[in-house]
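Take a look at the structures below.
Readers should treat all values here as calculations from the given coordinates under stated rules, not as data from a laboratory. Keep in mind the model is a prediction, meaning the values are calculated, not measured. Cβ atoms are built from the backbone, for glycine too; each structure is taken alone.
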Structure I
Amino acid sequence: MANIKTKPAGVLPASWYSTGAIYELERRAIFAKCWLLITHELRFPAAGAYAKFTVAGYPFFIIRDQQGNLNAFLNVCRHRAFPVVLNDEGTANILACKYHGWSYGLSGKLAKAPRFDGVDGFDKSQYGLFKVHLKVDERGFVWINLDASENVQVKWEELFDSVDTQSRLGVFNMKNYRYDHSWDMDGEYNWKTLIDNYNECYHCSVAHPGIAKVTNLESYDVKTTNGFIEHYAESKGNPADVSGNVAPTYLFPNSSITMTDHYFYLMRVVPVSATRVSMQYEVYRNVSSTDKDFEEMDKFFKQVENEDKYLCTNAQKNINAGGYVTGPLHPHREKGVLHFKSLVKRLLVEHGEKEKASSGEINPAKRSPDDADIAEEELFCKDVCSRAGGGAGCTW
């Protein structure tokens, strides 16, 4: 009997990288209910230290309170939706809205609502900031989950159990690092285009001469574990290579951490639309490293990130053009891409089936209205959206 050969598995079809409806489903099925790696606790050294973020259109901020705890809140005033935090980062004693003067304590409780004291039925305790689930892992990395329910649908352990206890990370003492700076750049490509690129080094010998110079690319391999992918490669042992130990890890859906002796950086591939991203980076420096070593590492990794931007920008142009549909993936060289593909497909299909069964969109991040007096308006909106072909598309 003749051997039956099967084609290599392909990447997700181009439509999944360019269609607005797929992007909106990803917002609901992935970003609204999965745990997202955001930052490190070193970025918040004292009470009142904060930083604001937006991921897939969802705005929130993280702040350290007077008791030393980190909290995350939606960046929306409970009065008329103006952002509570306007600067990217800073320090605050109180969170004051610049629209009508409502103010909140660092723990999110409403402290002042001007001229509402005499309003019948107004209960200040019911209008604290919308809290966002937050977790600090064993290595001090900060995760959030936008799921509005009290108990999140996707447990952190389900996808990331043991990510913070990898044996190879033991050589990096997190107490030896400090937050140095953040930087960002815009990209004209789908967020998955970059994640595909990150999770293989098949392209490195062609597109990253700096990596090829210091790394034995034949030794490159990845280990896939639920929601994270560990990247491994042997150094060529060049004494001039200041990076020393390098331990990159991808964290589903859109982040990565690259640890080195002198330097570590966190990358967030933040979707803005179906074909646009904001590439956001946080850089942390080993306090014992010299300026020369730190600056050399910083320059090296920024060069690599700009090379990847070039690759993704030009690949996305052809994805958008409509001629390309899919291509084969190498079962070993691109097994990280295959794993990422399987995670995305599973979550989108599962959530899509739930929405089909309910005949409308399901957004786990949406806060349900507490006020009965707007129930009629909400139902009217859903009816209008449904008749317009948008499902339950009225979102906060």
Structure II
Amino acid sequence: MKVIYMTARPPYPPHKGDQLIAWEQLKHLKVSGIQIYLLTFVKSEKERDLIYQKLSPYCKEIIVFPTSPLQQTFQSIKTLYNLKPVQVNLYYQSKIKQQVLEVCERVKPDVVHVQTARLADYFIDIDCAKCIDMIDALSLNMKRRSINEKKWLKPFFLFESHLMRRHEKAVLRSYEQTILVSENDKHYLNNSNIVVNPNGTYITKSYLANYPELHKRKTILFHGNMQYYPNVEAVVDFVKDVWPIIHQRYPDYQFHIVGKDPVKSVVDLHGKNNVVVTGFVEDICSSLMQAKIGIYPMKSGTGMQNKILESMACGLPTIASPIALQGIGGITGEEVIRTESKEEMVSALEFLIEHPDIQEKYAHKGQSFVWKNYSWSKNCTRLTHTWEKAMWKMHMDKVNRKKSAIVN
């Protein structure tokens, strides 16, 4: 099978959710013997060289499209007159569309796979089997973000949500198959062509077998990309509303915020009441395995939070909000503690701190749950089946069009 696989960001290094999905899928699909023609955007020669170095073993061919923040800023202004979402205009260029058409004509793929609705316009009118991995419902993400944003920013996010919802509907009509990572987002978009394909995790039993036994520290931990608004919102509000109570009662505990590129509002938390902002760490597993408790009090965001899978896979007793858990199907109170309010969060933290035996219970149950239900091999099996279904639908559509032409 020949597949054109297009991403808005390079799959490596896999610091963000969409990058992680692409990185893991490309590695697993290579084993399946599928020929991948990767199309992606780069911001520098260094980034381009790294992509060729890391991804060439997994791809038949790599085609990169140079872009820059300044160029994307100018492109986003088009929203004022074409009424397409800013996130779509950021990535769309007519000259790149022409290059994409030329690649399609040359490769003649069996199926095209596009990652995120941001890139959908590059293939929306191309007559071949098409599958789009929206990952999550961006319109819902923007709508939720508007609720807690500053007053002067609310209209922008509500307008972007409206534009993206209209765009998503057009994409759902034009692509044979659409993938999302959570049932919640599928319910929101409400379309029969949607397939739910949850993420996996690279943190498996065999992966952790290489780690030495690590000493547990009195640490409560949050991790994630610290430029991502829902993550920033979660830790800032946690430190303001919950952490002072825990710090007062357990002054020997620290709260660690672990993740790449923390914004100023997060950096400013460092050093206050035993809050530690680490920034990027090379090995997230070591940080997770040395902590006592993982806390993920998300108030916004969509899709599936990989951080929850990583926390549980590392055997970290985990407390999370309903929004943080929305993409993880089949989870119960046996594997993770679900909290919906500040009071419940305080109570859950106190309970786990006071009961090491209960920590062990959640660590074991959570780890077993993730290892049993979430793997990249399962994800890629569902992915290839979805591609085959898209190819079949395109085939039947062409057959029906021929029949209709003969009748007329």
From which structure (I, II) was FRET efficiency 1/(1 + (r/R0)^6) of positions 108 and 164 (r between Cβ atoms, R0 = 25 Å, to 0.05) calculated, if the value obtained is 0.45? I
Comparing distance in nm of label points 7 Å out along Cα→Cβ at positions 20 and 140 across structures I, II, which is largest? I
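Looking at structures I, II, which one was distance in nm of label points 7 Å out along Cα→Cβ at positions 12 and 276 calculated from, given that it came out as 3.1?
Working through the options, I get structure II.
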Given -7500 as the derived value for helix-only ellipticity at 222 nm (-39500 (n - 2.57) for each DSSP H run of 4 or more, over all residues; to 500), which of the supplied structures I, II does it correspond to? I
Distance in nm of label points 7 Å out along Cα→Cβ at positions 172 and 332 gets 2.7 when computed on, of labels I, II, structure I
Top of I, II by relative contact order in percent (Cα under 8 Å, 6 or more apart), largest first: I
